[in-house]
Structure I
Amino acid sequence: MKILGIRNAPSKIRFCIIDGDKTTFTFSNHDNENKIDMPKSLKTEAETYQWVKSEYKRIFDKYGPFDHMAIKQNENVPTRYSSVKPVMFLDCLATMIAIENNTSFSSHAYNSLGTKSKEVVSFIESKVTKSKTNWDVQMADAIAAAIKNLL
């Protein structure tokens, strides 16, 4: 299986490509492109969403086809809706591109991944070698979502 794992943030996209099955898998883009920073020139929500949509199309065209796309979603806290809303929209854009590419998709919170926000890095480092650059909680989130969907 080839799984695209995603973790969106207000100013960047983190993604991983996991190849294999539940017992043997590799983090294919380990030391290649796995972080996309949003240009500071994007001023409006419409500009941001259009740009993000084009980046997801590029990821699917360059690295696909994928058997599945898995998103590590924000932990939805009702009192923080205004802060998580922009990221939820980015998750929706990624999902729409997956649908356009006939790729199954899923979205996960920590409780479905078998870990917690404070433990996700060590949880993932026990399963894959961390990348030399751009290694952080958001990268671990993307990998955790992806490996959850390996068969």
Structure II
Amino acid sequence: MNFIWTTDLTSTTYHDALAVRKEVFIVGQGVDAAIEIDALESSTEHVTGYLNGEPVAAARLNRIQNDTYKVQRVAVLSTYRGQHLGEKLMQEIERYAIENDVANLVLGAQDHAIGFYEKLGYTVDGDGFMEANIPHHMMRKQKN
């Protein structure tokens, strides 16, 4: 999988990321578009994963402290799941974090995805909460 990063909201890369996110969250999970596409779009870093030139995965990073990114909107199209593309996406996010001198990653994981993130070294950090009517838990990973 090939990854492209952008902060340009007019770029094809950003619009490809949005298309993946809309399919996964708005169409697939019924998340309200006003929640999915929020005021943080312009202040976050967006990544799109391409397989054979097609956008199949996406996420965004919000730098919440100098040494911490909040990983958000992690999505893989349903027809491409089970191929370890989510794992590759998260590895790319970790590579990008290291490249940008960020040691800590946090994320709000949908409860059904906690096991996926635990396999990647994330730990649950705190009580559960609801976001977009979906149960979540905060998770954390510190890079050495």
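Just so you know, all these numbers are worked out from the coordinates, no wet-lab data involved. Not measured: the values here are computed from a predicted model. Cβ atoms are built from the backbone, for glycine too; each structure is taken alone.
Could you tell me which structure in I, II was used to calculate distance in nm of label points 7 Å out along Cα→Cβ at positions 16 and 64 as 2.2? Traced to structure I.
Work out which structure the value 0.95 belongs to, where FRET efficiency 1/(1 + (r/R0)^6) of positions 96 and 120 (r between Cβ atoms, R0 = 25 Å, to 0.05) was derived from one of I, II.
Numbers: I: 0.45; II: 0.95.
Going through each structure in turn, the value belongs to II.
As an exercise: helix-only ellipticity at 222 nm (-39500 (n - 2.57) for each DSSP H run of 4 or more, over all residues; to 500), calculated from one structure in I, II, equals -7000. Which structure is it? Display every interim value, and only then the final one.
Values: I: -12500; II: -7000.
Corresponding structure: II.
If mean projected area of the Cα convex hull in nm² is calculated from each of I, II, which structure is the one that comes out at 8.7? This value belongs to structure I.
Here the criterion is relative contact order in percent (Cα under 8 Å, 6 or more apart), and among I, II the highest value is seen for I. Quick check: 2.6 is what I get for distance in nm of label points 7 Å out along Cα→Cβ at positions 72 and 88, calculated from one of I, II. Which structure matches? The correct label is II.
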